Structure 1
Amino acid sequence: MIDVDTGRFTVGVFQDVTWATKGLQALAAAGFASESLTILAKATPEAAALVEKFLGAPPERFEVANLGAIVARGPLLEALQGTAKDFVKVGIAGTMRRVGFQAHDGRIFETLTVRGGILVAIRNEPRAADALALLHSYGGGNAAIGAWGGRV
């Protein structure tokens, strides 16, 4: 096992693009920089447009185990990929431990995303509680702060 220190993320999954848009607008209004945000979703034209609108660049497209085709951009993506690039092989459930979540949290995030949810993550440890409150306020399901300090 190796120790991983990728920073802490606050993560929530919105039910669709409409709810994710409201949540992302609230995060922007609260001063969260687009560079701290990650958006990950099943590959659809609407999800790709959402990523481009809020993160200022087109998303990357991946075929991910247990998810299929996804679009994503942001710092969480790099943390999940790791040096072995195993994110595409084992999916969200198998890699969320890298950012402070236990495996069961990863399975919940993965299941909600497979069902069409939009995963939004914020990398801003000093304001993690603010990010969590905004995710909850705007419909970010199962929103949580990655805090598990174990070994992976």
Structure 2
Amino acid sequence: MNASRHLVLDASVAAKWHLRDEDYREEALLLQTDYREGRVLLTAPDHIRYEVPNALRVAAHRGRISQQEGRAATAEFLSVGVRTVRTDELILAAYDVAVQVGCAFYDGLYLALAQATNSPLVYADDALRRRLAGSFPLALWIGDYSSE
């Protein structure tokens, strides 16, 4: 893939690919299209492989999608093939970032990966947005995403 942009993908964005009632779904789908067509390279911490299916399971439990749709969406997400990173160094860096920013460790994994790759983190988590409050220059709110 000869992508012109590299982004770190947050699970909050990837879940929107499968949940029709989500805000900013159009922007998330645009990102997915850009990835599939090779305009963007997406990378994420390995735990995204668990976080997105969990979000889909919760959506099914709440009646937003059926259990069958949730399972199919999980399989589809896994088939997209987002490159994932799983290293001890990332875990240690994430701990430090989470302490510094005051966010959940899992969010710290995404932030640390953005720092390590010097790539924007594209995310859609309102709580994280409030926590960062413009203090993390590599943060890209999904509502601000556009093809370049």
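Of structures 1, 2, which gives 14.9 when Kirkwood radius over Cα pairs in Å is computed from the coordinates?
So the calculation was done on 1.
Quick check: 41 is what I get for relative contact order in percent (Cα under 8 Å, 6 or more apart), calculated from one of 1, 2. Which structure matches?
Traced to structure 1.
Here helix-only ellipticity at 222 nm (-39500 (n - 2.57) for each DSSP H run of 4 or more, over all residues; to 500) was calculated and came to -16000; which of the structures 1, 2 was it taken from?
2
For structures 1, 2, which has the highest computed value of distance in nm of label points 7 Å out along Cα→Cβ at positions 35 and 131?
2
Bear in mind that the values in this text are calculations on the coordinates, not laboratory data. A quick note: this is a predicted structure, and the numbers were derived from the prediction, not measured. Cβ atoms are built from the backbone, for glycine too; each structure is taken alone.
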